[in-house]
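Structures follow.
Every read-out reported here was derived from the displayed coordinates using simple, explicitly stated rules and does not represent laboratory data. Just so it is clear, the model here is predicted, and its values are computed rather than measured.
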Structure P
Amino acid sequence: MNCLIYQYWDGVPSKECLASTSAMKKYADRIGADYLFERDPKYVTNLGKYSPHYGQFKVVFDKSFDKYDKILFTDTDVFPTENLEENVFDEIEDEDVGIVEEWQQVEVRKKHTVAGINHSNDKMWARTVESKWGVTLPRAECGSVKAYNSGVVLWSRKGINKARARFVPFQSYVSMINFSGLPVFYTCDQPYLHAMLEVAGLNWKELDYKWNSSVHYVPGTKEPRPVNDLREGRANFVHVQLAGANHYNEDTLLRIVNLPVDQWNL
């Protein structure tokens, strides 16, 4: 099985980016996978504010990646926990793609609006997508639209081939969202991927949360801001979503990933 972990960064890499790529390279070595970090691929440049985010789809549409059976894309604020040896590529077998739900987002978006992201706009986005393509997007038990994080996406070769053939062009999706009047966030890679999993009819799997656990500040709070620690003692990958973390040095970031909050010493 030929597997790859892929990360990239457009522009000058932040300290967090360099720390993440260093840690992810070591993890790839431990599990016997290839690793590639690309600086300044600038794969997509014509979609507005979120153009750089669409670089994650290079592994889907660039045929230079076709030698790989499975590919993991991760953002450069995602870190494997210390000495992790569990192999993420074992998480999908016959599935096309694996992705992780964002825990607590259904409730958070009912209470808060961050960068235009909230429950009302999620509903409008879902109606727009479902009306356009005749699909049904996943819902939580309460009926709210689920949110999936595009910072950890595990592809099989079969899934890549299907996506390449069936995904709607980026510009068509972005134009539709812009015309709908939704906030610009809904033009980015995450809602696009969420929609395309259904539009393209992919056999996708919801991965265990341990593969994209997170730490972030509690929305709507002021300094000193409390941390919402969603690792719950079983994290394999930690998505460090703390404001200002891109300026932290590697030692600080590794403490955040691996230690309890009261031992971070920020």
Structure Q
Amino acid sequence: MKLRQYQVDAFASRVFKGNPAAVVPLTAWLADSLLQAIAEENNLSETAFFVPVNGGYELRWFTPVAEVDLCGHATLATAHVLFTHLKHPLRSVSFFTKSGELVVKPADAGIEMNFPSRKPAPCDPPKLLLEALGARPTEVLAADDYMAVFPSEEIVRSLKPDPSVLRRLDLRGVIVTALGDSADFVSRFFAPKLGIDEDPVTGSAHCVLAPYWSERLKRNPLNAAQVSKRGGLIRCELQGDRVLLSGQAVTFMEAEITFET
């Protein structure tokens, strides 16, 4: 069997920046074990697979160790492949996912994704979280992930969390964030439980970050920077219980997967 695969740097205007994702177009779903094996072989934070259906595409995302319910950068990468390489004929595309329908379209800031907003709630900081971070945040909140708020961008950049301790937390991952020096806010994201010690740029984390910072800063839209080693920029705009996430993407590689079934 042969499958076409694209590798795209998402939330980036040039290669070697942003977050790389693999995108594999399918005509029908393969076995889940095979999808997971391809994602493990790619060893990127996400591999996206999509299948055409009436009205759009079914879309699924896999880390090297598990399927996830929502992924921003791999959705952006998939839309980039459809618009740039596969000449999707319409102005927008609907993805049908485990997180519902996600509508994506070209925009001034690159590609705009309409995602669910996930406002975090304050919580008591778990001892494991404080141990793993090695620094005490000013505030801890939780949604799908823990979110630790720090006083400055400098502290967020300097953190060196212990992945072995983060892996023992009950939630998916950990967002660390602060007011930005040049952006409205900055963040980093760690998800060792999903095989990702640090994710370069995380769209789904901004479903949590955007409502928090919009309320705190009394500002909408917001410009965000994820300050990982590769780094990336995301424009965030709240619209009720949805958040519009926008960014650029660039193709790094086109390839062919070959294997026996």
Structure R
Amino acid sequence: MALLGTLVVALLALTLLVRWIEPRLAFFPLAGEAETPRDFGVPFEAVTVDTADGERLRAWVMRPAEPRARFVYFHGNGGNLSNWAPIVASIARRGYAVFAFDYRGYGVSSGRPTEPGLYRDVDAVVARAWSDGRDSGAPLIYWGRSLGASMAGYAATVRPPAGVIVEAGFTDARAAVRGSPPLLILSFLASYRFPAAEFLNRARVAVLQLHGDRDSVIALELGRELHDKLTGPKRFVTIPGGDHNDPEPRDASVYWGAIDDFVASLRQPAQ
């Protein structure tokens, strides 16, 4: 009985340690704001989004005169909006409206990131994005990159968009750490899940997946695994030479061709 009690205490202590560590393994935010879309020749408006639990999120809104579609952009787990500025600016330059934001604890957004906290951020952003530019007639599409794929999937369960773009996505948190046995073992004690496949299947929206065949962070096989688990309309496009954090696509014709075709295939859902 003494040995059993010792094991239980040790397991509880290890679980508490994992729960304390997991935000530090999942999120790599940078404070501040340096570059903006304006540095890349794209005008934008900086806005603040208030969450239900009192955080204030920084967002950038880019509005072409007659957008072909409206994107809500959910970035990955590193950096802040400034790191993603060249990417969201390149989307806007192609005639798309973009609503990009920093999660809590990133950039100049308040708070500290946690998985439940990020879902509260998404709740607030979805409400704001649907009210912003809804009269344009352009389809609203969620675009999630890496960790942002789970956020985009969750957003689709809150309010379904016309479609979802998943870039460098993975099925869930456990799949993402499968290549690291120590992290995989610890993941069974963790609370974070980031279940992108579950969210997307619950939402039942059309999904376009983009994944580089040289992704050094989320392997191409993980992206294909996500694709195989999706039960709704879907398309998988491999980007030749693409790595995880490319500021510009390695094969622009394949990358933008897939996005433009996806947008053209969508219809605006009922308001």
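Which structure, out of P, Q, R, was Kirkwood radius over Cα pairs in Å, for residues 114-161 alone calculated from, if the result is 11.7?
The structure behind it is Q.
Right, another one. As an exercise: Rg/Rh (Cα atoms, Kirkwood Rh), for residues 122-193 alone, calculated from one structure in P, Q, R, equals 0.96. Which structure is it?
P
Starting from the value -5000: which structure in P, Q, R was helix-only ellipticity at 222 nm (-39500 (n - 2.57) for each DSSP H run of 4 or more, over all residues; to 500) calculated from?
Going through each structure in turn, the value belongs to Q.
Of the structures labelled P, Q, R, one was used to calculate Cα extents along the principal axes in Å, for residues 42-81 alone, giving 30, 18, 16. Name it.
Label of the source structure: Q.
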